[in-house]
Structure I
Amino acid sequence: MFRLKSKATIFLTITLLVGLITGCSGNNKATNEVQSDTGTKTETNANSAEASEQPAEEDLSPVTFTYFGEDPNPNWNNMQDDVSKEITRRTGVTLDAEFAVGDPAQKVALIATSGEYPDIIAAKGDIGKLVDAGAVLDLTDLIDKHAPNIKKVLGEYMVRAKYTNADQSIYAIPTWAAVKEEKFVAGGGFELQHRVVKEAGYPEIRTVQDYENVIKAYLEKHPTDENGNKNIGVSLNADDWHMYISVTNPAVATTGASDDGEYYIDQETFEVTYHFRRPEEKEYFRWLNHMNDIGLLDKESFVQKYDQYKAKVATGRVLGLIDQDWDYNDAQQALKTAGKFDQTYGHYPVTMSKDIKEPSFWPTGFMGGYGIAISSKAKDPVRIIKFLDFLASDEGQILNNWGIEGKHYVVENGKRVVPAEVQDRINNDNIAFTKETGIGFYWNMMAHYGDGAKDETGNYYTKNFPEQLVIGYSDVEKETLAAYNATTWKDLFPKESEFKVKAYGAAWNISIPGEDEVSILANKMKDITWKRIPEAILAKPENFDKIWDDYMKDLDKAGVEKMEDGYEKYVKDRVELWSSK
């Protein structure tokens with residue numbers, strides 16, 4: 001999920017924006033007033049691009065648009081980085097942007113009710129609130145008339161950008177999902193410091209028991225670091241929405257289910273179950289309860305803030321994580337900068353038992369869903385769609401993923417290559433490098449091809465392909481992988497071919513109308529879950545079953561079955577929509 005990819009979707013992780021917010025209230029299906037560049041107002045239908053049509057020649061005059069995005073970007077540099085300056089040079093566009101803090105869904109709800117909307121909005125799973133409020137445009141005509149690159153990238157998958165069967169408008173250009181993607185990066189699973197598995201003799205790490213054993217053995221020999229500070233077995237990041245990523249989602253993965261946000265979905269019948277109600281997951285949380293009981297779980301897991309979590313990881317004292325790399329990346333980069341490569345992390349396909357397949361690489365196909373929207377109060381929708389179309393072009397994608405030719409990469413014998421001195425900065429000073437270059441900043445603003453896809457020159461669109469990934473590994477990381485007869489971390493995980501492609505993509509990126517009872521019930525379940533799960537983990541083992549039984553009763557009383565039935569209709573609706581031509 002938010003996955004942020006989700007669901008990160010994270011949620012990207014990861015790795016949000018509210019700038020100057022403009023406009024006045026209105027419905028995207030009604031007649032609205034659009035502010036022109038001259039300051040005059042003209043009447044136009046908000047679903048039509050005709051009134052704001054630009055001349056045939058490209059308009060590169062300076063213009064600033066406000067932007068809101070739910071995904072974090074702590075390195076955002078107000079478009080003073082290399083890539084952003086080049087984008088402005090090529091389009092004339094700058095963004096007045098600010099990233100959401102805390103619960104981004106609350107900010108989206110505030111925007112929806114205020115009637116004051118940023119020009120460009122990336123609201124992910126909360127787009128339904130904006131649709132209900134008339135805050136975003138139907139982009140169908142704008143894409144058709146002004147966005148050849150977006151049309152090219154989405155191609156046959158354009159149907160997956162449609163909202164629902166009942167409302168086939170395109171309110172958001174899919175940007176979280178990538179076209180023609182073959183994933184090479186294993187950024188999740190369970191993480192262990194390289195020094196921990198080395199000291200244990202590089203044993204097989206396949207089950208929660210394997211994971212527990214190596215941490216316990218290391219802590220027994222090394223209870224403190226070189227400065228006398230206590231080493232920590234496992235720390236969880238439970239601050240706000242990070243609860244999904246580090247605490248609750250792993251219950252799904254370790255029991256072999258696909259990542260569908262808060263739901264388990266039968267792949268044949270599409271029957272929906274709130275995933276916490278699966279007996280298998282109860283045993284995962286029982287294991288966390290056990291880890292807490294024997295002192296291997298960080299006592300501050302459920303009280304620490306995100307910054308505190310990252311700061312703790314950056315000390316090198318945390319032996320194991322259950323997280324996504326984008327969520328702790330800043331801390332890991334700090335370890336690399338300090339030369340503590342043996343205290344950085346590898347990724348392992350941990351499940352409850354060896355007969356379960358870890359599902360990180362369960363293929364979704366092109367998901368559609370989460371993406372970038374244009375406000376119904378945007379002052380120049382045509383200029384915005386052309387800006388987004390530039391980002392979707394080959395030039396825009398290469399710029400975002402590789403940077404500027406001659407500065408961040410060179411072409412040798414027809415192949416894009418990252419010079420050694422640039423790669424060294426990426427490996428050892430990545431935070432500063434990212435802030436200066438802006439590489440990767442626009443990933444969730446652009447329709448794009450994914451890892452493994454090649455352009456017309458035969459080069460990969462992204463730098464996430466095996467040969468390049470290996471260049472980015474430290475010597476310590478390469479040593480660990482070699483000990484497991486692997487080249488990349490993905491080699492340790494079950495392959496995509498071992499799973500059936502999901503007919504609905506990923507359920508976590510299905511947009512639910514904000515006022516739908518499913519959304520209201522989902523918030524009730526979340527409140528109950530976020531109270532009961534920590535309570536169960538931190539309880540004395542003899543009290544675990546009673547707390548869990550009370551948790552299940554709370555869900556029943558709150559209407560969990562009604563929520564499941566309602567969500568099931570949306571899943572089946574998507575299957576039907578995506579099956580249409």
Structure II
Amino acid sequence: MHHATPLITTIVGGLVLAFLLGMLANRLRISPLVGYLLAGVLAGPFTPGFVADTKLAPELAELGVILLMFGVGLHFSIKDLMAVKSIAIPGAVAQIVVATLLGVALSTLMDWSLMTGIVFGLCLSTASTVVLLRALEERQLIDSQRGQIAIGWLIVEDLVMVLTLVLLPAVAGMLEKGNLGFASLAVDMGFTIGKVAAFIALMMLVGRRLVPWILARSASTGSRELFTLAVLALALGIAFGAVELFDVSFALGAFFAGMVLNESELSHRAAHDTLPLRDAFAVLFFVSVGMLFDPMILVDEPLAVLGTLAIIVFGKSLAAFLLVKLFGHSQRTALTIATSLAQIGEFAFILAGLGMALDLLPQNGQNLVLAGAILSIMLNPILFALLERFLQKTETLEEQTLEEAIEEEQQNPVDICNHALLVGYGRVGSLLGERLLAQEIPLVVVETSRSRVDDLRERGIRAVLGNAANEEIMSLAHLDCARWLLVTIPNGYEAGEIVAAARAKRPDIEIIARAHYDDEVDYIAERGANEVVMGEREIANTMLSLLEQAPGPITAPEKAAS
């Protein structure tokens with residue numbers, strides 16, 4: 001007996017095809033997103049064979065959008081953005097403007113209207129969060145200065161796109177009425193922004209208290225199912241309420257649901273427990289987007305496809321490169337940011353779908369966006385491989401590490417004088433540093449461990465990332481006006497080189513260093529240290545002084561022997 005099950009057929013068919021093509025893409029070292037999109041193409045009405053229900057696909061895509069935006073909000077960090085705000089905010093906004101203008105220029109050649117060109121250009125202006133984060137993770141760049149700038153840049157792009165998703169329906173409504181006067185535009189925009197502001201205010205004032213309370217109550221039951229259900233109910237419920245009560249998009253509602261959940265101490269658990277469902281619907285979102293793509297555009301309009309791809313890979317990337325260089329960063333950082341942004345993804349699909357729904361973007365425009373996304377995501381790993389080869393040929397690893405350290409410190413300058421300059425913050429250095437801080441002595445730490453430097457900066461302690469043997473690193477730590485140099489690293493010979501370099505630059509500075517062995521003591525002292533402390537010797541001296549303070553045990557045996 002045959003049952004009509006279009007929903008099950010669409011979900012099962014989409015997931016199976018996505019799995020098979022995602023695995024194939026992964027084997028070919030291409031982002032699995034390409035596989036998911038191609039699965040949608042195969043399941044769509046433009047290719048022979050299995051055809052999923054094209055009426056259900058948009059609703060599944062909407063669920064995917066809600067959960068994708070919820071995930072973006074859940075990982076959104078104002079702190080991360082503020083750390084690189086000086087470049088990420090103006091850089092991302094300027095790059096979006098450049099990409100949009102290039103999109104308008106291309107759309108003019110295709111005889112599209114100005115508004116259509118703006119929507120098309122905005123679709124090409126923002127990179128994929130999934131693709132960018134995966135590329136940075138594979139190359140261990142997430143915690144680097146380059147990675148932080150790229151992530152901050154992406155956050156700004158996401159925020160601009162969220163605002164665009166809110167304002168675009170209002171603009172479309174005014175275009176439909178045919179009233180584009182300034183007064184009418186200002187009133188409608190003001191009304192729309194007012195509703196958005198009311199929603200945001202409600203989330204910030206009420207949601208920040210209510211949502212963590214609900215999560216805590218759910219967690220206290222000890223039921224994992226109830227906790228996961230609470231997270232999903234909050235995410236979907238807030239998104240639905242945003243549409244019904246404030247007339248804003250599902251995307252914005254879901255974004256703020258995630259952002260408010262991020263305020264809770266249970267946010268990591270919420271992210272972990274909902275990850276499988278978010279991943280599943282994210283896959284269905286990409287599949288449903290692929291179903292809308294007509295591959296014949298590659299044959300019918302190859303020049304338009306190449307033009308779209310050129311804007312994504314070269315146009316906005318060149319703009320990003322020049323902007324990063326303009327802000328004083330190195331060529332390597334500029335090239336990394338440009339390569340990271342040389343693709344488009346989730347927001348391009350969401351915005352293109354909204355543009356189609358509002359009759360602001362033709363089917364042909366959506367096909368060009370999808371073609372540009374698929375091709376640029378496929379090219380991105382190749383661009384990163386070419387970048388790594390170029391950097392290996394032009395710079396040694398030591399030069400790259402030093403350049404990045406100097407660049408990072410120039411972006412976070414240390415402004416201090418008459419201070420203690422502490423080299424190393426391990427077991428000995430941290431004990432010494434805490435004592436100096438307790439006595440309110442100004443302190444600058446030079447460390448090679450990024451995690452230690454980040455921890456120190458979070459505590460408000462001035463820290464420089466890099467090797468103290470390098471003159472430029474020590475200049476950034478203001479060796480020229482330091483009162484003391486305290487070298488606590490365990491390698492005595494490396495400490496000797498640091499002492500020698502510092503003494504050459506500052507003949508008058510007081511230098512105290514640490515050593516393990518007698519030969520290290522001599523080596524460091526010869527290179528200019530005022531005092532060299534050997535741990536074992538100090539332990540023996542301390543034990544001896546304790547014995548001398550005790551009543552009798554050290555003197556009685558001596559008398560007996562005499």
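When distance in nm of label points 7 Å out along Cα→Cβ at positions 84 and 492 is calculated for each of I, II, the greatest value falls to II. Can you tell which of I, II yields -23000 when helix-only ellipticity at 222 nm (-39500 (n - 2.57) for each DSSP H run of 4 or more, over all residues; to 500) is derived from it? Checking each candidate, the match is II.
For the structures shown (I, II), FRET efficiency 1/(1 + (r/R0)^6) of positions 68 and 428 (r between Cβ atoms, R0 = 30 Å, to 0.05) is largest in I. Matching task: 23.7, 74 is the computed value of Rg and Dmax of the Cα atoms in Å. Pick the structure from I, II. The read-out comes from structure I. Here distance in nm of label points 7 Å out along Cα→Cβ at positions 132 and 204 was derived from just one of the structures I, II, and that gives 2.3; the source is II.
Coordinate-derived values only; no laboratory data. Keep in mind that what you see is a predicted model, and the values were worked out from it rather than measured. Cβ atoms are built from the backbone, for glycine too; each structure is taken alone.
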